[in-house]
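The following blocks contain the structures, represented as structure tokens.
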Structure 1
Amino acid sequence: MGILRILGAAVVDDYMFVDQLPRVEESVAASCYDRSVGGKAANQAAAAALAGFSSELVSALGDDAAGAYVRSQLERLGVDLSSCRSTTGAGTGRSFITVDRVGQQHIATWPGASNSLNQHDLDAIVERSIPSDIVSVQGEVDLAVTSITQSDLRVAINPSPTARFGADEEWFDFAVVIVNEHEYAELSPAINAAPMVVVTRGSRGADLYERQRRRFTAWSEPVEVVDTTGAGDAFAGVFLAHWAAYGVPAEALRWGVAAATLSVQHQFCAPSYPSRHEIEHQLSRCTLKQSEESET
């Protein structure tokens with residue numbers, strides 16, 4: 001049984017809720033403002049911890065009030081922060097999120113102190129991890145992960161934002177690439193070099209591909225969507241943590257879909273993530289199907 005270690009950004013999310021997302025050069029009135037903890041790495045760690053799995057966040061926070069806020073919120077959610085350090089070099093990062101009345105959003109993220117992650121942090125992960133662990137990385141911080149992908153560890157990548165990645169990326173070094181369908185359209189066929197690719201498709205669930213063949217599809221019964229922000233992180237955190245713990249990617253796919261489905265029914269990222277009990281209850285409304293492509 002392995003654990004999930006997540007390397008990346010932990011930030012404060014600033015939310016504006018509007019009737020309709022603004023167009024270019026348009027200003028709209030917000031009906032509400034709020035804040036929460038965010039950043040893809042922090043979100044994945046929170047989702048995994050709330051689902052009852054061991055998750056360690058490897059990140060950096062500013063030595064400021066925002067950093068103290070993020071730390072306190074993640075500790076309350078049960079995330080292991082023993083490898084989340086404070087730095088005076090930069091302030092804690094921010095995400096600015098605008099959400100419309102049907103749950104769609106615009107997001108811009110500044111990683112702040114999280115961009116101070118360095119080779120020492122990578123080496124520390126390699127030293128204390130075992131082959132059954134999974135290390136998750138994303139595209140929100142400027143950090144080359146070559147030393148991890150060339151180790152014996154299983155490394156998962158969520159290449160978002162996609163602008164940081166190109167066709168020359170050594171995708172075959174990653175155990176799994178997790179993307180939404182828009183990211184998949186931008187990055188394929190290059191990412192098909194990875195041994196496993198998972199594509200999330202919103203209300204249509206998620207597909208798991210192995211060696212370019214679709215092996216499994218999982219989906220949930222329809223729900224009323226309130227806020228889709230962070231749903232992909234909820235999926236990734238629970239999917240990877242379940243896979244690390246039990247070693248069965250297909251069943252992990254169903255757990256990830258269940259977690260994301262519950263997430264979109266509430267506002268914010270981490271505060272919307274479900275408990276293990278809630279996920280287990282939702283699983284009865286989720287279907288896992290083996291693809292005909294894998295049966296040929």
Structure 2
Amino acid sequence: MNLGKISDTVYRRTIAKQVTISETDMVFEERMVFGSDKKIGVLAVASVVNRLWAQQVEDLSICVKILIPKFAFESRLKSMVAYIASACKLHGIDIAGMDAEVNPVITTCVVQVVGSGKRGARRTFVSPQGLDIVLTNYVGMEGTMRLLHERREVLQERFLASFLQCVEMKAGDLFCDREIELATKEKITYTKLLGEGGIYAALWNMAEELGVGIAINGAEISIRQETIEICEYFHLNPYQLASEGSVLMLTANGEALQARLREAQIPAAVIGTTTMDNQRIIKRGEEIRFLDKPAPDELLKIFEDGATT
């Protein structure tokens with residue numbers, strides 16, 4: 001099987017067919033992140049709470065489990081906890097429990113975050129065709145930050161300190177509370193959070209979920225130059241790179257929503273429309289390509305083979 005989270009297709013045929021998920025008023029989300037950097041717990045927290053915020057849950061809280069290899073120092077664990085606690089305090093996230101374990105099997109740190117809350121108001125979504133697709137923030141930023149954290153020494157030999165500092169300054173953009181709050185006020189009934197697999201995976205999964213086609217202007221997909229250059233250095237596709245912190249929203253008037261997001265100091269762009277057919281097209285000038293099924297996140301190549309240049 002491919003590395004990373006299993007695809008929706010595999011989930012449906014191997015899990016959904018065998019397990020009946022009970023109906024409950026509680027909503028649960030989970031994320032596991034691994035790596036050597038002390039900030040990986042913040043990535044896991046952001047992923048979980050973003051998805052709970054998007055479902056408008058009440059009484060949100062999280063539980064955190066940290067696994068560290070036997071050769072790790074206590075100071076590393078202390079730093080990991082400090083980063084998680086600081087992020088949760090900043091965003092008003094309640095930590096219901098936290099535990100840590102030295103595991104003899106693993107070779108790098110692992111942070112698992114499970115979040116829960118009481119289900120909020122359900123949204124109704126009737127007609128998904130012919131709507132504008134609005135993208136917030138910059139794709140690939142989560143993966144870019146993790147590349148910097150995991151391969152800092154290598155990147156410091158290639159790029160200026162000021163260039164890499166621009167990546168570090170974007171850590172706060174992993175949390176989507178402001179754009180989700182705005183989407184709620186604007187009564188945007190469908191949002192899709194980006195994550196593993198990047199923008200291409202999110203677009204494919206959105207089209208599958210809604211049963212629509214999509215026509216995307218690739219030139220309008222917001223991406224920072226730092227992401228492009230770091231991905232080029234490691235021979236990675238930035239559009240298939242972890243993108244926590246970005247959101248897709250569907251609306252009848254994309255330009256109006258884009259303007260309101262930008263007024264709130266949230267980067268936003270209209271990147272395409274949903275269509276009545278099943279085609280999933282990405283255009284860049286005269287070039288037209290069809291979107292493929294989601295591939296494993298490009299970030300996994302770093303852990304799989306070291307991503308030698």
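Just so it is clear, none of the values below were taken in a lab; they were calculated from the coordinates. Source: prediction; values computed, not measured. Cβ atoms are built from the backbone, for glycine too; each structure is taken alone.
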- Compute mean count of other Cβ atoms within 10 Å over residues 27-34 for each of 1, 2 and report the one that scores greatest. 2
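Ranked by distance in nm of label points 7 Å out along Cα→Cβ at positions 51 and 243, which of 1, 2 sits at the highest value?
Values: 1: 1.1; 2: 1.7.
The structure with the largest value is 2.
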- Message: Out of 1, 2, which has the highest value for Kirkwood radius over Cα pairs in Å, for residues 59-234 alone?
- Response: 2
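Where does the value 0.15 come from, among 1, 2, when FRET efficiency 1/(1 + (r/R0)^6) of positions 91 and 219 (r between Cβ atoms, R0 = 30 Å, to 0.05) is the thing being computed?
Values: 1: 0.15; 2: 0.35.
Value 0.15 for FRET efficiency 1/(1 + (r/R0)^6) of positions 91 and 219 (r between Cβ atoms, R0 = 30 Å, to 0.05) corresponds to 1 out of 1, 2.
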- Message: With relative contact order in percent (Cα under 8 Å, 6 or more apart) coming out at 19, pick the structure among 1, 2 it was computed from.
- Response: 1
- Item | Structure from which 1.19 was derived, Cα Rg over 2.2 N^0.38 Å, for residues 187-258 alone, options 1, 2 | 2
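Which one of 1, 2 has Rg and Dmax of the Cα atoms in Å, as calculated from the coordinates, equal to 17.9, 57?
Numbers: 1: 17.9, 57; 2: 19.3, 56.
Traced to structure 1.
Thinking of 1, 2, which structure, once helix-only ellipticity at 222 nm (-39500 (n - 2.57) for each DSSP H run of 4 or more, over all residues; to 500) is computed, gives back -10500?
On the way: 1: -8500; 2: -10500.
Source structure for this number: 2.
A value of 13.5 was computed for mean count of other Cβ atoms within 10 Å over residues 67-74; which of 1, 2 is the source structure?
Numbers: 1: 19.8; 2: 13.5.
Traced to structure 2.
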